[in-house]
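Enquirer: Dropping the structures in below, format is structure tokens.
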Structure 1
Amino acid sequence: MLVSIITATYNSELTIRDTIESIDKQTYKDIEHIIVDGLSSDSTLEIVKQFPRIRKVCSEKDDGLYFAMNKGISIASGEVIGILNSDDLYAHNRVIEKVVDLFRDPQVQAVYADLEYVEAGNLETVIRYWRSGGFSSQKFYYGWMPPHPTFFVRKELYDIYGVFNTSFRSAADYEIMLRFLVRYDIPATYLPEVIVKMRAGGISNAGLANRYRANREDRRAWRVNGLTPYFFTFFLKPVRKLPQYLIKQ
């Protein structure tokens, strides 16, 4: 079973080596790592060239992160697709092996797991522990969502239900999971362990203005899918993050 992992890069020289090495060290070897670069002006591509196992590299101007992800999906050959951002890394070398073991069941359509937010300068210092818990599409109505960097799906789902909606600035990952798992009721399988380390930060969490903008995009994600949230859904979404600062693995 070929697994395609898409990494979008733009001037990622400080972190891309960690990302690539975490994929390169996986015990499961049938991996197609796709780099979609937005014409980096730093040494990102020089670092990428040091890893001959990377099967596909595309470097050209694009219109942002979700355009790059869609480009990667369009050229992916794998039966299963995962997306690992250029400042994230897999938590251990058996991540893909464990994900593939779940996908060997033909009934499994999507897999997600837990995630750790770590300090940018010290990957062993955990700031937040995102324990996802078992799946129910109804949990979205209570502010829940799985961490997108842990989200693997069969490629055919993108073919059937569409790719990332690039009209979203920061919530296209939320929208696509809402579309797949709630609107189209695709079941997801939970792998109960940390599989991704994410450096702290991010578009939707950086400052109150961006958090307000992200909240508006979350609301629009429900509207474009013809779904009606509860009146408290968007209040609970940020509230659910608070225990992540207290929970330890």
Structure 2
Amino acid sequence: MLKRLILAGILAWPGVAGAHFQLAYSPQTQLEKAGDVPIKLIFWHPFENGAVMDMGPPRAVWALHRGERIDLSGSLAPITFTGAQNTGRAYDAVLPVKRAGDYVIAVEPEPFLEEAEDIYIQQFAKAYLNRAGLPTDWEAELGLPAEILPLSKPYNLIAGSSFTGRVMADGKPVPGAEIEVEYIAAEPDMTENRAGPAAVGPMPGGAIVIRADEAGYFTFAVPRAGHWGFAALDIGPVKEHQGKPLSQDAVIWVRAYGMGE
């Protein structure tokens, strides 16, 4: 944890990239029709359209729908994704959407060696899609080693309202967890595999950071429509990988809309 905190301060300096975030991205979270939905798995700095990190093959990619697990691993295809600074390895996946209800996407990546910190980072990420407005699974706990449980329905928040989550590790709440907040300012182009133009710039002062309370709960007032991410840092049970420190983080992505969209 100490190394992550020190680096967070270093990365807040001007000209240095901010928080790493594992994405499971689809531009639309509200689906009307059945069909195959493309998903992009990118390890990136999306708020500042910063560096793209090379992803290894994910250990598992799946979706929960009506209590059943749908394995997406067979749909994975390697791609290169281009941000404003560089190009990195990423993956395409396909989610087969059939019935109405929630589709909770889970990504269990291979640990990434952050050479600047000399540690590994493994971010267990969740994202949410819904078909036909029927809520079925969004509150479910997936049993990931590190996980944020939503207490607000995560795929149709109102910009200007708030999102509340609970940080969990190994099935137990994490008191006082440090949570970094991210915004996808430059949305990925699903066809061109590159970042689009940035709608806003990153906030001054470095990464946005909040703390969970003694029971693992946190609330964030969502100021703008779009995709927002929350990463609870270094909360997972495994602390070492290949002889180096390992930070297991929990990531959740939510979607906010402006009134009238």
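Derivation of every value follows stated rules applied to the coordinates shown; laboratory data play no part. What you are looking at is a predicted structure, and each value in this text was computed from that prediction instead of being measured. Cβ atoms are built from the backbone, for glycine too; each structure is taken alone.
Enquirer: Identify the structure, out of 1, 2, from whose coordinates Rg/Rh (Cα atoms, Kirkwood Rh), for residues 126-237 alone was calculated to give 0.93.
Expert: Details: 1: 0.93; 2: 0.98.
Structure 1 accounts for this read-out.
Enquirer: Could you figure out which one of 1, 2 the value 12.9, 39 for Rg and Dmax of the Cα atoms in Å, for residues 30-101 alone was computed from?
Expert: This value belongs to structure 1.
Enquirer: Matching task: -1000 is the computed value of helix-only ellipticity at 222 nm (-39500 (n - 2.57) for each DSSP H run of 4 or more, over all residues; to 500). Pick the structure from 1, 2.
Expert: Among 1, 2, the structure yielding -1000 for helix-only ellipticity at 222 nm (-39500 (n - 2.57) for each DSSP H run of 4 or more, over all residues; to 500) is 2.
Enquirer: Where does the value 23.5 come from, among 1, 2, when mean count of other Cβ atoms within 10 Å over residues 110-117 is the thing being computed?
Expert: The read-out was computed on structure 1.
Enquirer: For the read-out distance in nm of label points 7 Å out along Cα→Cβ at positions 198 and 214, a value of 4.1 was computed from one structure; give its label from 1, 2.
Expert: That value comes from structure 2.
Enquirer: While we're here: Of the structures labelled 1, 2, one was used to calculate distance in nm of label points 7 Å out along Cα→Cβ at positions 142 and 190, giving 1.9. Name it.
Expert: Source structure: 2.
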